[in-house]
1. Comparing FRET efficiency 1/(1 + (r/R0)^6) of positions 193 and 249 (r between Cβ atoms, R0 = 41 Å, to 0.05) across I, II, which structure shows the greatest value?
2. If you work out mean count of other Cβ atoms within 10 Å over residues 129-136 for I, II, which one comes out largest?
3. To test your reading of the models, identify which of I, II gives 22.5 for mean count of other Cβ atoms within 10 Å over residues 153-160 when calculated.
4. Of the structures labelled I, II, which one yields -14000 when helix-only ellipticity at 222 nm (-39500 (n - 2.57) for each DSSP H run of 4 or more, over all residues; to 500) is computed from its coordinates?
5. Compare Cα Rg over 2.2 N^0.38 Å across structures I, II and report the one with the greatest value.
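Here, each number is a calculation from the coordinates, and none is a lab measurement. Since the model is a prediction, treat every value here as computed from it, not as a measurement. Cβ atoms are built from the backbone, for glycine too; each structure is taken alone.
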Structure I
Amino acid sequence: MRRRTCLKLTVGWLATTSAARMATAQEGGRTLAVARDRRFPGLDAEHEGKWGGAFFFLQLADTQFGMFAENADFVRETELVTRAVQHINRLKPKFVIVCGDLVNQGPGGKVHPDQVREFKRLMGQVDPSIPLVCVCGNHDVGNRPTPALMRGYEKEFGETYFGFWAGGVRCLVLNSSLYYDPTGAPDEHERQDRWFHEELAAARQSGAPHILVFQHHPWFLTQPDEPDQYFNIPQVRRAPALQAMREAGVRAVLAGHYHRNAYGKDGLIEMITTSAVGKPLGKDPSGFRIVKVYRERIQHQYYGLEAVPQAVNLDEK
């Protein structure tokens, strides 16, 4: 395993001594862990690789600081994410995952550092006992990602694709922008796709009760053969990926990007698209999804921030 130096960020990076040599970023309250070497600190096979009973996690998407005011400020996003963090700390899920578009302006933008700083300040207030996993979106690495854009993201939030374990469930995180348009970084797309197929095969062999995939773009919104559009991944790359996931026994894919809720199935795979914590683009209010994981099934429901329950009941009856 090669040695890594500490990365210098606007908010400061610290090196860890974990087996996977992860990096961490400090902002506000907690130290935010990020993936290195395709792994996430603490959520590894040694600590989380065995089934330990039913649990739940929270899926957020599109915090997108700056979208409401078109990058003039992020006042509204701050209000909404503050409320989301309060819910997270009360509910105490197994983990929290934010499925992309963490901020509105990409790396290199004038106000991008301020938006990143605010994201980290607020998410740094999540209880340190709750792992916080970040996924890159098109506003984070571009609609046509390039090596430079992805390196900018990695300096702030860690690797753009990786795997982790939670309660015996295998979870794979993808940089879906590379599937949406790989022309700016074809070599990186090929590496990710090869890694994804290898990880799917390994996950199937592991005997994990579920395989879950997290990304920003949905593969599709309602139908696996629906026409290509801005809010899904083109069929030329969608079809072979879906086939590989069907063969591996993937249980669900969870995504964002649409700023509305959507749902579809491809065989046994659920394609779950979750609306925004930040600015909605439809009738679904700002909120997040609670996902309950049982050995034989998963259950999930989206809640607006005004309607989040006081507690999550895992009773199977």
Structure II
Amino acid sequence: MIPLDNSFSQLVLDQVNTPLNLDHTLGCGQVFRWEKKDNYWYGVVDGTVIKLRQDHDRIMYKTFPKDRGEDFIRRYLRLDDDLPLILSKIDRDAAIGRAVGALYGLRIVRQEPWECLISYICATFSNIPRIKGMIQNISKKFGKEILFENDLFYTFPDVKTLAKITLKKLSNYKLNFKTRYILETSKMIKDQTINLNALNRLTYDAAKRQLLNLAGVGPKVADCVLLFSADQLEAFPVDVWMRRTISEHYGKHFRKDVREGNISSRSYEQVNRFGREYFGEFAGYAQEYLYHYYRLHREG
């Protein structure tokens, strides 16, 4: 048991009906602005620094520069999701069963849509350390500083800030071909080409069609944005890791050309459709459990 610290607020969980594993949730690769130091997780969400630590059924938290309250933490960690029900619905076979058993308590977090969109444009053809570096560089240069516990944190720049940056200036931050996409998409969002905050009110297909109109947004980026920031829990992003996992454990459902080689638009669509049809309305949770479990299994 962690000793009580009056400088922290506490959120008490019912681990039977509202299970949460903070390490699995923040360390599974779905979000890029969290770091664990000295058993505490530090992140920046919606202009706020958050410090978290879990002790069994207690989440100790601080938010800075102001107290955002328990509802802010609950919303971000999606504690409104009925996780036991979700996992019971996706646990359909031995492959997903192993992942659910090992990672029980992993939750999809509810990211801020604008930062999520730019983060996943940065994530195209990149690994997690590089993605984190790109987002940190953008935030450090164009966001606002927050001094917390003698460390500097940075907010993610808003749409207007990124939209007015020149291509030459942004090119200094090692974003490669994504530089132009980020600027073009920033201008499109600023001009209200689509409303990111309204995607959760659309059907999955309608929301995805809107995102695909943005520069640098293909099916995988669109599915990530829908799953991680727009409450579209049927979204099923497919990358190299995911396609490999699906091929190994569900390969009988696909022809050889879908199971092997590069991910084409055709193979993406087939694997994506399979995931959504096989796992149903909570396919995104199945994707995240499979992705994290089998990535760890191969690496470890």
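1. I
2. I
3. On the way: I: 22.5; II: 18.4.
Source structure for this number: I.
4. II
5. Structure II gives the largest value of Cα Rg over 2.2 N^0.38 Å among I, II.
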